[in-house]
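Listed next: structures, encoded as structure tokens.
Just so it is clear, none of the values below were taken in a lab; they were calculated from the coordinates. Remember, it's a predicted structure, so these values are computed and weren't measured experimentally. Cβ atoms are built from the backbone, for glycine too; each structure is taken alone.
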Structure I
Amino acid sequence: MARLDGKVAIVTGGAASIGAAIVRKLHAEGAKVAVAARSAGKGDALAAELGDGALFVPTDITDDAALARLVARTVDAFGRLDIVVNNACSYGDDGPATTRATWLDTLNVNAVSAAILGETARPHLKAARGNIVNIGSISGRFAHVGRWAYPVSKAALAHLTRAQAMDYAEDGIRVNMVTLGHIWSDPFDGLTGGDRAHADDVARDLNLIGRVADAGEVANVIAFVASDAASYMTGSETSVDGGYGMMGPERRVPLMPLLSGQA
């Protein structure tokens, strides 16, 4: 028996990259999945690839009416709603020069929309004693040079996770965050011109695994957190970062030999 048999999930930003990997994994574990995204071509293609139990719902997550339609179509198609994965995000960020418009858009996509979707889905999640998985980032825990809006939005999402967990506990709804490190994804692909080896080389000294992760490695953890196997987890933050978050500024370089001139 698959881990998510009988469950129904919504994955925002689910048509491509990490989102598509999450959709494929949840579907493979037995869940019926609604793919919420703006990209109709990719969304339709993914739903067709997966066949039964997959539905593409064109969705602008910054539009409250669109979120209401997303939830309604999912429940109409599959009869219930157990899992919401808030994966969609905006990378809009120009550091200290970020305009007000970009600030507001990034916060709207990355934090506000997750809050609105959670509340829209709440009655159905309550009925199913379901759960929400918010996708965070190491950028929300550590300051990065030249990046302001995206990290702040992910820090806000981390606190939203705790707030949702607190208030939704009375409804039997679990809320958790999975915090990502360096993942081979569309942004990494674009920045490196598709050079995975270069991405691994850059990441080598920034985490303990010594490479970027595959999107499927992220999806495996999300499938667990969203499942009944994680029934005693709520308000938690689970890192999929290869050890990035536990390394100090010395990284894996031994300090004493450097100080003594022996390195």
Structure II
Amino acid sequence: MLEKFSNWKSKAEQEKKDEPIRLDNVPKHVAIIMDGNGRWAKKRGLPRIAGHREGMNVINKMVRQANSLGVEVLTLYAFSTENWKRPKNEVDFLMRLPERYLSVELPKLIEENVKVRLMGCKDSLPTHTIKAVDNAIEKTKENTGLILNFALNYGSRDEIVTAIQAIATKVAEGKINPSDVSNTLVSEHLMTSELRDPDLLIRTSGEIRLSNFMLWQLAYTEFWFTDVLWPDFTEQHFLEAVNVYQQRTRRYGGI
């Protein structure tokens, strides 16, 4: 199915995929749905957690690649609100991954001027996960380079509902009028209020859906899908996605 979808891309995109990256037209915000860890492990006769462990190593490469290109924000879909349905041992392992990643990589992130950020509901996360992420956020808060935004226990529908509830409360209290509700006001009440909307969305593993990820923010984002499983995703794949992005004309509904 993805092969048919890929063929939908313009001939110009296919022919120009190996052209050099133009640094004057790099997507400022790249969002990635990191999919395929479990299937990667299954293909090798390994437990699913082995795929998650391998996938964690890919994050390092993507952070450095994005930083070197001048990407301003890299948002990674690390754990969705629906992922709690997975087996307990897998969820427990996933909740330990931020700890393991940051315990090794935090000094490098600080050195490379990367700023760690989190979006998602922290209340349901284990204490050790919150502690590791909060420590990284605190240690990198003065950094001015790439923003590494982890979507952890994140669900876009919950995010939008929470935003609507907050706005409705302000209306009920008389702080704003219903006519004041606008696209801008809604955006200001989302977890990404401090960030620009993504310019490019990458999803690995051959799935062609958004899976409750940044539904509001992706309204005019360019999508790039690949069959490559996340643990096999390389810097070259990232460059290919950016290259395809640079071949497209973003009209935002215009001509």
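Comparing distance in nm of label points 7 Å out along Cα→Cβ at positions 29 and 85 across I, II, which structure shows the greatest value?
II
Have a look at I, II and say which one yields 1.13 for Rg/Rh (Cα atoms, Kirkwood Rh), for residues 141-204 alone, as calculated.
Answer by label: I.
Of the structures labelled I, II, which one yields 30 when relative contact order in percent (Cα under 8 Å, 6 or more apart) is computed from its coordinates?
Derived from the structure labelled II.
Computing mean count of other Cβ atoms within 10 Å over residues 157-164 for each of I, II, which one ends up highest?
I
Work out which structure the value 20.4 belongs to, where mean count of other Cβ atoms within 10 Å over residues 77-84 was derived from one of I, II. Before the final figure, lay out each step's value.
Numbers: I: 20.4; II: 17.9.
This figure was derived from I.
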